[in-house]
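Take a look at these structures.
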Structure I
């Protein structure tokens, strides 16, 4: 993929920033339940704190979608990086449930396997300007691929607290150190995004516009994405890790290894996504790879042993995220260029709000001993979403 020199330089900065965030998300999502349990909290609190995290991210993203066009995206990205730094340091320094809940609500922590932070619509809007047509799909695939690979490497870092424990370092202290690392990464991203170009005079005079001609399409997409997100929220990575801890007694290191291999398979699927989309279309790629993935999730919930459960979950990882770059490219392709920033935010916000409601439900179901129910409900609801979005948009032709 060849881009103009100036555009390629900006895209490179955004891709590096995505890599750094994905690395920290890879270990934070898995360590979070272990950290909260080490602090004396329970399964219900894990789910509730995950809900607060997603709800806060949704409201912040909504604010960006509504008022963000008044500011240049560089300024907003720098503010998000500063908030990430504060989030990590406060999580490492606090112990009580309510202070942690507040930090989770206003901060940037990501308990899911995908990116649900305020960074996402801002980076998507800038990347969308860097390419067109199939090249744009490839750029989004590269963005998702880098995220998946770095999240996989980050998952391996979940074994660091146990490794430090072998040298006599208290486990809780080691867990806090990982959140300090999260905050330090936010500072590194802030320094990185300081290199993004300053807004030019014409950009200040004509910022991105709110939704207009594409409002109906965006509303329909947002509603469907919300169903998918609600289902996914029942089994965010934090809760999947909790499920593995509680049902099979998996250690942090073993869970990290599983999420590493799952991340590599996810990365492979995202690498294949542009090739598949070029041949069968963006929408068909979104739907016809997602349905088998969700069937695998249902089978994992019903698996008779750990080996079978992990096998179905790994097979799911090979397919379940192929819709991520194609979905992003599809949204950018069915709205006008001036509406892209607003469309990215307004499709992300309902998705985040819907996802915010379900982790607390999943945590409550785990606490009640119904360990299989969140997985089953997630798989069934996602299949309903797949069929609904295909029916609604199968005749829509994306722009270039």
Structure II
């Protein structure tokens, strides 16, 4: 075989491989980009700023709540417990409660999905407001770290076996993590009050907040209408932050089979609203509390739960936090009444609390006096049911 023929075969093989790579990329929900993942890992720190040890610390705190029960739904490939939180008002127990399931951090690098889920947990465990109302009406199950091995190994997408759990649901022998979660779904679907909403929390490199909506070709016309109702219910509480329901439509060629939502549709059709939510996987991500509030309010609206609490016009509330990056003094201004007390907390990229205070009106924070090292910090300004979350880069 001459050199020309060999060269043509080599070029053809590269074109085929490149085409397959592009096909894989086009089917990827979150827009996998190894360069961006490496940059975000460097920015956020070990385990993208929240590792398994951090989860265990939070588990210990969550277990202190009267409204949260923690259990393991099985172990990961490397033997780590896969924890599930059940959140409700346990007394009196009501078998008629509506059931919602949320699983988080399938892709380890998408830590923003946990930040949203963490705010959902905060709302649901609060003593008043929408959380208290939903606990009376619903049972929430939340898996805050579905892929703990991948998180600890700092893999951007895969579990310890190098498998993307998101697209492993129709494998002949699925990964143990998939088997554990699917078994839990099957168990709860046998209850008198089965799961009605199942959210799969991710974050996308395109740096927008949106839901993946499934085309009628892969589901049904009725389900497509229900998807619109659900997504627009959520959006109505964060219009400027979440994209319209039809911004990302998949499955136009039919149900692909490999995703969790594929399993839900195949087995339960219109009875379960199963969707992937994508937060912003980029350095400008934030407003996790506002996103969480919109998701919870949207669930309430979709299930016709009749929550009549005050719907804050959150778009009218703002905290002006500057400069960013900060070298010494950070200023925080807001349009709240001067008598309104704000709770301020600052966390490092590992989620460890480094500063907390309360103030009214405006305030200034002297970063240099706290002897903090350079890096990423998360600032939360909270009042009532609203929290503004911002990321600040400190350079000493």
Structure III
């Protein structure tokens, strides 16, 4: 049974308390961005299509935490007018549809600016609002593929390895969307004018990879996997298997950290000169053979707390119980679900978790619309413009 929900505005505790955000529900990066805004104290209202959409929904969908879910049929003029009414007193609108879709619905940037000139209109797409691919479908790996980023990922020379949808959707996507929103909000405070934020995953991913671009421009960078300093090309920045089939991460780049590493690994007197690339194969084999002599737990006991820059690689289910993660309460149980805390942290305006994800799309239609000042909620529900499951 869903517990009673109240949606009084201005109840957030983070630094964005008082900021009002209208979210036109999408998948992936835009809900993740709105999760972060809600975590940081903003009042966010999530406008979904009746019945929801693929890959979203349910009480465990943490990307939808912290805000109520309202179901509106945006093909109905009354529902469109409801969104425009919400926008009149909002600071931000977030949408993640293909370019031109919100214009067709009647809630594009121009229509919204007429109601609220100071509105920050934040658009999240993969390819961006312009360019030959703007109207083409795509997903995370497609976006990071054409930025030159996917090509270098992984330590398998014959095939790139993609890290889920972390680099594109959430690294180059939602993170840069939030940065754009915050920057535009700050500028609007002085100018009194809103603007459109065009956040494209291709743009953000390319920006994330600025260091890679710097290496390439500086010369000596090989566009080949496992051939450079930070991609497994060096034996002292790599992953090694332990005797129990688990793995250790080794990042002993700096000389002082490398000295601690070889000392604790027990190869200080036998390791060849690491600065001579001709020795790298020999050094890698020595490190690998040594790690295979003990279990991961034993190596963790040896390296933990040292400056060797070595850590055991563990799944999320074990990360929850890791001593450092527990000490910082990186993961907490909230409303029966173990989940990451809001990030980053603040000394005065601490962010706190509030509402759990809606169990079904539109679960809070009546209560949330009323809290946001919509006075004809019952009429909207009776006509089907709004839906409450």
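Can you say which of I, II, III returns 1.00 when FRET efficiency 1/(1 + (r/R0)^6) of positions 50 and 282 (r between Cβ atoms, R0 = 35 Å, to 0.05) is computed?
On the way: I: 0.70; II: 1.00; III: 0.05.
It must be structure II, since only it matches.
Tell me which of I, II, III gives -0.77, -0.89, -1.10 when you compute log10 I(q)/I(0) by the Debye sum over Cα atoms at q = 0.10, 0.11, 0.13 Å⁻¹.
Working: I: -0.60, -0.74, -1.06; II: -0.68, -0.82, -1.14; III: -0.77, -0.89, -1.10.
Checking each candidate, the match is III.
If relative contact order in percent (Cα under 8 Å, 6 or more apart) comes out at 24 when worked out from the coordinates, which of I, II, III was used? Can you show the working numbers first?
Numbers: I: 30; II: 15; III: 24.
This value belongs to structure III.
Taking 15, 30, 28, 17, 7, 3, 0 as the value of P(r) over Cα pairs in 10 Å bins from 0, in percent, for residues 306-377 alone derived from one of the structures shown (I, II, III), identify that structure. Don't skip to the end; give the middle numbers.
Numbers: I: 16, 29, 33, 18, 5; II: 16, 44, 28, 10, 2; III: 15, 30, 28, 17, 7, 3, 0.
This value belongs to structure III.
Ranked on distance in nm of label points 7 Å out along Cα→Cβ at positions 194 and 242, which label among I, II, III comes first with the largest value?
Working: I: 3.9; II: 2.5; III: 5.2.
Structure III gives the largest value of distance in nm of label points 7 Å out along Cα→Cβ at positions 194 and 242 among I, II, III.
We did not get these values from a lab; they are worked out from the coordinates using the rules stated. Keep in mind that what you see is a predicted model, and the values were worked out from it rather than measured. Cβ atoms are built from the backbone, for glycine too; each structure is taken alone.
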